Structure I
Amino acid sequence: MKEVSIIGNDLAKQVFQLHGATAEGKVVFRKKLSRKQFMAFMQAHPGCQVAMDACAIAHP
């Protein structure tokens, strides 16, 4: 598997949509995980940058 340098994380109430990419921007994986699966996946994954979305109403 190619080395993932960044994971994009789209937050939702019940699931997390993850998008892993190389430093060059090539897609390595796309996953839809439950909260429990997300915790296990992130703990097992080698360290990298993680970017999380935030909608406009998330910040009062």
Structure II
Amino acid sequence: MEWYVSLLAVDHPVLLWDADGWEPDWGQDPHDGLRYAAPSLRQWLWTWAYGGNVWDEALAQPD
């Protein structure tokens, strides 16, 4: 797993890429392994700094 930050998007959202998060047999590509983690780098860092779980939102299963 790898964390990524968009430096081009507004507020610099944080994404988590999971190498096991996509299935090539289902017609998916590596971009399907990206998970939205936080709307901004600032929010992600504050969550991490205060001992929060930065994995919760990123690994939550979509409804």
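Suppose you compute mean count of other Cβ atoms within 10 Å over residues 9-16 for every structure in I, II: which one lands on 12.1?
Traced to structure I.
Tell me which of I, II gives 28 when you compute relative contact order in percent (Cα under 8 Å, 6 or more apart).
Numbers: I: 36; II: 28.
That value comes from structure II.
Where a number appears in this text, it was derived from the coordinates with a stated rule and is not lab data. In this text, all values refer to a predicted model and were calculated from it rather than measured experimentally. Cβ atoms are built from the backbone, for glycine too; each structure is taken alone.
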